[in-house]
Structure formats: structure tokens, C-alpha cells
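The structures considered in this document are given below.
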Structure 1
């Protein structure tokens, strides 16, 4: 591909059907990019399309979008269960979840089906890009991209360079992020990157403050939100991320870095064991209506 040629940004594949995959697909389509949304399971891919439509319906209710916007966005998303349908895509975003083996297997399948792609993006929050890429024949084209939730609204992404990521791959990823109206920040592979390294200890400490009876959840969030001019408090942010996800990330950082500041608060573990996982189930540190959203 010639330098400056970005026509391939007009079409991309998203692999996965989870909420983050849906948000990424919606973000791409909203930017005018044709999206091939792939999953091997027909029922799951249908549910993912319904999830995207429901997300847009909520924005319509909030006057953030129109029915015309919805039709245009949905028309650009093509669901498929056939891996061969991604062959025409020069950009592929894998957002299947946090299972290392699954990510490695998916990269292998994609590299066999589409060896001439230009950019393979792994949505990643704590796993190693280098470990996922391994000795794969396209490992120089693999880069991590950490999308923060909600993906359509958060204007920044972290670009995570693996040990084998080529400089040209980094430049393409930056251009792709710009096409999505995202500001990209480049980080070298290290547990937690920027956002998790900074925000998770704050969330964890807020949970300690609550556990120790220093203040209520409402007042803790009010103090931090208004005191530091943040759009949301740490406990509400934890509910949005999912308390099980916060716990998983904390455990990963504690395992990788061995620093006590990443040891999960006992109350966090207790909440997860009780099934109070946050917005996704309607209750975490706060209670939520079924369709309650972050912003």
C-alpha cells in the first residue's frame, strides 16, 4: 500500500459479538466504514446485531441520533458466519474477549484466510500483544488498541505496540484511529498501559474508603467527581466497567507487577461473589434501571 493511501479504511472486519465488539462495530459504521461483523455462531451474531440496534434506539430516545442515522449505520454492518467474507478487508479488529488461547487461535485462522491484510488490531486491556502474536507470519502487522467504554463516545484509544510490531503498522493504526475521530496515544507493551495503571488503583482505593465506613458510595463519588471535575465517580465507573472485569484487571496487574497497590480490595471480591457486578445486572455499588447508560 502506498503511503497516504487509505482507501482500505472504507471497509473493515470486526471479529466478536460481545458488547465491546458491538460498540466498535457501531463506531466504525458511524464513521462511514463498511463493517463485516464475524462470529461462527449464527444465533450469537443475530443477537449482536440486535444489541447494536438497541444501543442506537437508546441514543434516538436521548435525541443523540435519528432514525435516518440508525438506518445508515445498520446498513453498513454486514453480519456473517463465514470467515471467507473477511478476505476483502485490509483492516481487522479482533474483540472476542480475554481468553489468550482464543485470541491466538483467531489470529492464526485470520492470517491463513487473509494473509495480505494491512492491519490486525487486537482490542486489549491487559493481555500481551507480543504473546498473542507469537511467531505468527503476520506478527509485524499486529497491534493492540484499547478502546475505552462506551466506545462511540470516548475520544481516546491506546495503541499498544508489541515487540514485533512494525513502525508502518503503528502509523496505519494512528491513521485508522484518526478516521474514527479518536485521539491515539502510543504505549509500549507493559501491564495496564496508561488508563488501567492510573484508574484502577483509584477505583480500588475508593472501594477501600467505602469498606472502611469513611463515607457512603454516593458521597465518595460526589467528592471525586466534583472535586476533580470528572464526568463520573470511581464507584460508578467500576459499575460501568463491571466489577468482575475490574477484579480481573486488578488481579492481572497484581500478578504481573507484584505491587501491593494492585491487590484487589476484599469488598470488591465480596461484591463479585454476590453477583452484584454493576450496570450489566442492574446493581453494583449503585442500582440501575435496565436501560441506564454511562453518559
Structure 2
């Protein structure tokens, strides 16, 4: 199979490219800049301009059987205008999907986000059956992109992953890893809200699975490790990876929230104490078989740091 992978040098993209090459596929990596470090031997690198502007996708799609679209603004966060979210995540995806249909691409896998489905927390178990209710520009741009892919006429599969962890992860989880590495007790012992995470290996396996199974065409799937975890369990797992005890103190959540407000980080409270449990049974029923031991995978990730 000849596969075009956009965002091929990103956190997820490099792992996807490596897995496709290992499976014997021919990979064309669509990137903005020459990759450093280089991609695996045999990967054809094709450069394009800023996704906020027009991109000529036709030459990148020549001879391609399938597309894995990962490129875009990767996370919700302040400081990025709503119009840029829309340009990069929505309109660029729409243009690529239209070009893929015109090129006769047999499968278009769009890696969207759980934020197209819900906000940073939910008071119920989230599934694909829920009406999508994004709460920020990032989530709205991802949902608009999904709908553009559906309208394009290209044979598609849409994935909505939760927070992905693995070697090289950045963002909030990287900050939590730095905290866990400190030789001091942490005040998260009383936080009982559960959140779904997704290992990079499980996401890569999900992408490979839907890419090769015709029954997944035209479907949208939420993607998560099977068992959600609490912040306390995450910290304990990370410290287990360093052969250390959990070192957790049960500080009342109200005090933690007050501390965040005082530090100007009150907006992060939902991410610290909010529940977001996502049930991936639809994809598992289709045949995807994820590794279910999130705490072990977190410990292994910490060992590699």
C-alpha cells in the first residue's frame, strides 16, 4: 500500500510512519520542513507550505492509495486565534479530502480529537452516540473538519483520540512528569476523578487497523485505552517507573482549586479534577485490540525519560 502521511514528523506522525514502514508499506511523508532526525530509510519526503494558506495537494497524492491525515494544530490552548484553528484544522483538511477524492484515494483516515466530541470534562461516559458538543475553537475546528471530510465523498474513517502519552510527549502530561520526578510528596492523593488516556502504541495500532479494514469505512470512532485512571494513579505509575513510592498526600480538592486560582491557573482545574471517561467499545467491537494496562505503559514511558 502507498500511504501519504501528513504531519509525519510530529509526536504521532513519526510513530505512524515507522509502523507503516515495518508493515511493508510505501510511505510518502508530507512535511513543512526537511525532517531532523531523518525518517526511516525508504520514506519519500514531500514538502508543502503553511496549512493556513493554499496547498497544492495534487502532486503529493499522485499514485497514493491511502492517506493518514495528522497535520494541524495539535492541542487546545490559549493564544491561537479561532480563525487560525479554522484555517489549519478545518479548511486545510477539507481541501486535502477533496483532493484525495479527486485522486481516487481508497481510504482517508482523519485523526481528529476527542475535543470535537466534548469539552475537557464530562459528567457521563463519552461514546460516539453522544451529540458532539465542542467547547473551544480547537474542538470546533476539528468537528468542522470531520464534517468536511464526510461531505467530500472520499472513503473515510475518523478517529477521535483522547490525550495521547508516550516517549516524547509534551504539554500537560510532560508537566506532570516533571512534577512526578521531584523528590517531594505531591498533593493529589484525594483526587478521585477518572480520565481516559491513550498510549501512542494503541493509537498507532488503531490507525493501522482502520486503514486495512473495509468495515471501518464511513465510521467515526472514539479511541482510548480501555481503563481510565485518576491523577493519583498516573503519578503513582510514573513514580513506579522510577522505582519510587507514590508519595501522595490527600489534600482536599477545594484547597487545591484555591491554590490554582491564586497561581493564576484556575482554568486548569477541570483538567486536574474533572472526569473524562471515554468508552472505545465501538472500535474494539470492530476488532481493534489495545493493550489495556495503562499504568504499566505510563511506568515504561517514565523509564525511557
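Readers should treat all values here as calculations from the given coordinates under stated rules, not as data from a laboratory. Keep in mind it's a predicted model, so treat the numbers as computed, not measured. Cβ atoms are built from the backbone, for glycine too; each structure is taken alone.
As an exercise: Cα extents along the principal axes in Å, calculated from one structure in 1, 2, equals 59, 46, 34. Which structure is it?
That value comes from structure 1.
Can you spot which of 1, 2 the value 18.0 was calculated from, given it is mean count of other Cβ atoms within 10 Å over residues 93-100?
Considering all the candidates, the number was obtained from 1.
Hey, Cα extents along the principal axes in Å, for residues 101-188 alone derived from one of 1, 2 reads 57, 30, 21; which structure?
2
Determine which structure produced the value 21.1 for mean count of other Cβ atoms within 10 Å over residues 205-212, calculated from the coordinates; the candidates are 1, 2.
Derived from 2, not from the others.
Ranked by relative contact order in percent (Cα under 8 Å, 6 or more apart), which of 1, 2 sits at the highest value?
Largest one: structure 2.
1, 2: which one has Rg/Rh (Cα atoms, Kirkwood Rh), for residues 149-252 alone, as calculated, at 1.05?
1
With helix-only ellipticity at 222 nm (-39500 (n - 2.57) for each DSSP H run of 4 or more, over all residues; to 500) derived from the coordinates and found to be -14000, which of 1, 2 does the value describe?
Source structure: 1.
Given a computed value of 0.25 for FRET efficiency 1/(1 + (r/R0)^6) of positions 221 and 261 (r between Cβ atoms, R0 = 30 Å, to 0.05), which structure among 1, 2 does it belong to?
2
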